[in-house]
Structure I
Amino acid sequence: MIGVTFPVDLVLGSLTLSAHQVFEFLAYLVGFRIFLLLRRRAGDVVVPRVRWWIVAAAILGGALGSRLLYWLEDPSQTLARLDDPAFLLSGKTVVGGLIGGLVGVELTKKALAVSSRTGDLFALPLSVGIAVGRIGCFLAGLPDRTFGTATSLPWGVDFGDGIPRHPTQLYEAIFLAGLAVVLAVATRHRHTQGSVFRLFMMAYLGFRVLVDAIKPDPRLALGLSAIQWAALLTLTYYALMFRQRPAHQ
């Protein structure tokens, strides 16, 4: 990345914008537009009143899960900064958001006695949205803490500390772009309810277990980070779900 200084800002006349924030906004915007398009094509799986309860549960669960896993990433740092509201409220993780959203939705559906699978419409928007957001993470450089370990590979990126690193943000964006193509094809064909969302979750979490092995994150046990453990536990949940009962029709 010769000639690039991280973090990258976008200059529009007299206005200077953080590239990270711009791409984060685009991620939400593009993801939401894709969701609306898919919902219009497929119709509602549940009645509108119930649907918005489920959406609210996904948002709340995602927000809580995102921050909880962030706190668990480095327990010693979290304990040392319990009196720092800026630290406690600023950090978030995608994996924690997805898992928290999943838990929130499943608990809400159980409370409302909803048995239909409701996640398929979210799979493609999430895949595209996270891919766009990861470009912003890449442009944010070191402060975002999503970079990889040092590497001698020719595409290693110096984010400003003089160390060529794996651009794991771009690895993830490329993986998610490919996954989005697979999900788009799956969405257009007849499938078991919930299978598209399960495909997204299992593929993405499996990828995170692998790619996070080349990130300099604190290791909690057996050489694995908190995010890797959370991803593995969720993958185990899906494996047990497949064994215990057939997929919903």
Structure II
Amino acid sequence: MELIIHDNYEEMSAAAAHLIINSIKSKPNSILCFASGDTPKLAYQLAGEAAIKKNIDVSKSFFIGLDEWLGIPPGNNGSCHYFLHHYLFNSMNLASSQFHLFDAMTTDEESECKKMNHIIDSKGGIDLMVVGVGMNGHIGFNEPGTGIQSNAHVARLDEVTKIVGKKYFNNEVAINKGITVGLKQVMQAKTLLMIANGKKKAPVMRQAVEGPVGIDFPASLIRNHSNGILIIDREAASELKTK
């Protein structure tokens, strides 16, 4: 794992955006998988702006949404669907054939998972995956204890995830289950980029970087990834023993 610490959120976001754009430039038909959430918001905005400003050809790239809240309509501004369109897809002018997101309103959860697995497999796997980190160490909705060999699956959300997740919604909603790309697919991504920022993520980063490696704290698994990159700001790094 490569650990990169930047002075602030703006600098780490610019670094993440640069990595995203470089991935597309070096392999125009890249398969990219993106998380939603507060942390990657600026990185996606900067990547979208750079793609337009630098005339980067994204027409051959394919984008995948890492996860989704089950039962939340795509038009809800707290949904991962809404987030990715608003902060990335729209600015890159992507065609509908260039991305696949989980259907949060599906009546056949198993079929929805199989569909995602098939898309990832048929395209030869994920070239770049961008993930954040939950307060309990989750990656996507791979909650603590999720099997390392898991593919796309439905997850019963941890209480911490449900409490923190409420901040994304303007109205009271029931968020009990999520659907997510699995840890096996996370670890098989050719490049795994994890980003985190802010003082509240300092104890999370300490456990991810310096605690035991294992599924009890999924974020720690990046240390076993063949090409894992962790980009954080100084606040998130403030509790690390070795900078």
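Bear in mind that the values in this text are calculations on the coordinates, not laboratory data. Bear in mind the structure is a predicted one, so any value in this text is a computation, not a measurement. Cβ atoms are built from the backbone, for glycine too; each structure is taken alone.
Figures for the structure shown
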item: Source structure (of I, II) for log10 I(q)/I(0) by the Debye sum over Cα atoms at q = 0.11, 0.13, 0.15 Å⁻¹, computed value -0.64, -0.89, -1.17; result: I
item: Among I, II, which structure scores highest (criterion: FRET efficiency 1/(1 + (r/R0)^6) of positions 140 and 188 (r between Cβ atoms, R0 = 30 Å, to 0.05)); result: II
item: Source structure (of I, II) for distance in nm of label points 7 Å out along Cα→Cβ at positions 76 and 228, computed value 3.1; result: II
item: Identity of the structure behind -21500 (criterion: helix-only ellipticity at 222 nm (-39500 (n - 2.57) for each DSSP H run of 4 or more, over all residues; to 500), calculated), options I, II; result: I
